[in-house]
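Asks: What follows is a set of structures for review.
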Structure I
Amino acid sequence: MDHQDYFAREEEERQARRDQLRFAAGMSDFVGVVVGFVVILIMVLLIFSLVNWLRRDITDTFTLLNTRLR
């Protein structure tokens, strides 16, 4: 009976370790999704900033060309 108790305890410890690893894997997935969302949000803001800068630059360029050609 003592031998079976040892194996039962070993199996419980293995199961507990497996559950801990599953939890850690789930948390790392969650953190990865949150970080990915933040990175995507930053990239979208950078693209909007670039488009606004480009629009202003094109407007300024045409204004400058228009004043020089007059």
Structure II
Amino acid sequence: MNEALTSLKQRYEELNKKSKLDEAAQALFTELLTEAERLQASNLTLRRTILKSSSKESRMSTKLRDALYE
């Protein structure tokens, strides 16, 4: 996703340099890119939280695991 967002930013900057966008469009694209960055960060945080919680559920203490295998 990071590559896609970077690509979109580059395309926006190219269009902006060519002055093909009016001020309203520039403001809209800036707002959309900012929101996409925020959502990407939120998504990453949620993924990390899910991975941490799922890894805790499957852990067994060493003593318990040894007792079950005996």
Structure III
Amino acid sequence: MKMTYWIAENLKGDKADAIIARTKHDCEQKVIAYASPSEYRQPVKKSFLYGDAFDLFEMATAKDGGRGMG
């Protein structure tokens, strides 16, 4: 299976400060709602493949935020 999402990275913060959404439009709207657009990069589309729910869970909970994510 394939998971696709959009991410706007914080220019001055940690990776955990990034804004993530299902669509580009939602990502842009969250940036406007939560912060100043000048604090974030433009949203970028990311995707990764996983085999099943356990595979997805394992990737998401692995060391350093997941193996092979995005």
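Asks: helix-only ellipticity at 222 nm (-39500 (n - 2.57) for each DSSP H run of 4 or more, over all residues; to 500) was computed and gave -8500; which structure, I, II, III, did it come from? Let's see the in-between values first.
Replies: Numbers: I: -37000; II: -29000; III: -8500.
Traced to structure III.
Asks: Additional query: Could you figure out which one of I, II, III the value 0.40 for FRET efficiency 1/(1 + (r/R0)^6) of positions 4 and 36 (r between Cβ atoms, R0 = 25 Å, to 0.05) was computed from?
Replies: III
None of the figures in this text is laboratory data; all of them are computed from the coordinates on show. Worth saying up front: this structure is predicted, and the values here are computed from it rather than measured. Cβ atoms are built from the backbone, for glycine too; each structure is taken alone.
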